[in-house]
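Once you scroll down, you'll see the structures, which are given as structure tokens.
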Structure P
Amino acid sequence: MFTFCPRCESKDLGDQWVGPGRKLRQHCNKCGWVGVPRTPEQKIVQTTKEIKVNQFYGFEYHLFDRYGHAMVYSRTYKDEKECELALREELERGRGKEDGPYTGVLWPATTVVEGKLFVGGT
């Protein structure tokens, strides 16, 4: 594999899939040079991935009254500490109230999930 184009010496190289058999070949994005097809490098198939918990990619909290009924669905926070501080303020407001004490759940921005691996016959 080349680190620069043998024709124009650009470092702006990429890989592209070609022909039957799923081969890779290098190409230059600057001058259009293409290399010879090669067998792709072996990669490990990942069975876990990180996914967003909500649509705004941030932390949020839900607040519940003493009976477990939802009272507040917070806005989304970019920072976990800021979200926790807002949640703690809400919990403090519930102290001594008839529908308190409140319970809160702080939701992370992302979580990791694991998939099932299936392998075809050889």
Structure Q
Amino acid sequence: MLSNLRRYDVQARYAFVLVILSLLPCALALWLGWTRFDATLGRIIYGARGRFLPAFMACVLMSIAPAALGFILAISSAGQRRNDQSRRSWFAFFVGGAVLTLDLIVLIAFYMLRLERPT
């Protein structure tokens, strides 16, 4: 059952959990992009009919959604006087912002460096 999201300590708890959950798909998207990167060409190579592109995009989206929600909840609850879990709010704020930035960098790098190989 959901707790009352109007309370700042509950927002801090949810923000912390959501940001932690967004770390694994972000790391997986980074790993997928790194394994397909060809340093000699300077490109991320993937097949047109392969499973790389759907898996990569799913990882990025599964990372962006909880990170953004956790970041928003952290902004709302960080620094509030009635929040006894202020450290969780600040952790979620900084880590959520870092994950969102990293996801954006990964997406931009993918679109700039992609090379679709016909199969």
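Only the coordinates and a few stated rules stand behind these numbers; no lab work does. What you see is a predicted model; the values in this text were computed from it and never measured. Cβ atoms are built from the backbone, for glycine too; each structure is taken alone.
Comparing structures P, Q by distance in nm of label points 7 Å out along Cα→Cβ at positions 17 and 97, which one has the largest value? Checked P, Q; max of distance in nm of label points 7 Å out along Cα→Cβ at positions 17 and 97 sits with P. Thinking of P, Q, which structure, once volume of the Cα convex hull per residue in Å³ is computed, gives back 95? Working through the options, I get structure Q. Of structures P, Q, which gives 18.6 when mean count of other Cβ atoms within 10 Å over residues 25-32 is computed from the coordinates? Answer by label: Q.
One of P, Q was used to compute helix-only ellipticity at 222 nm (-39500 (n - 2.57) for each DSSP H run of 4 or more, over all residues; to 500), and the answer was -3500. Which one was it? Label of the source structure: P.
Have a look at P, Q and say which one yields 3.6 for distance in nm of label points 7 Å out along Cα→Cβ at positions 49 and 105, as calculated. The read-out comes from structure Q.
Sorting P, Q by distance in nm of label points 7 Å out along Cα→Cβ at positions 33 and 65 from high to low puts P first, with the largest value.
Among the shown structures P, Q, from which was the value 22 of relative contact order in percent (Cα under 8 Å, 6 or more apart) calculated? The correct label is P.
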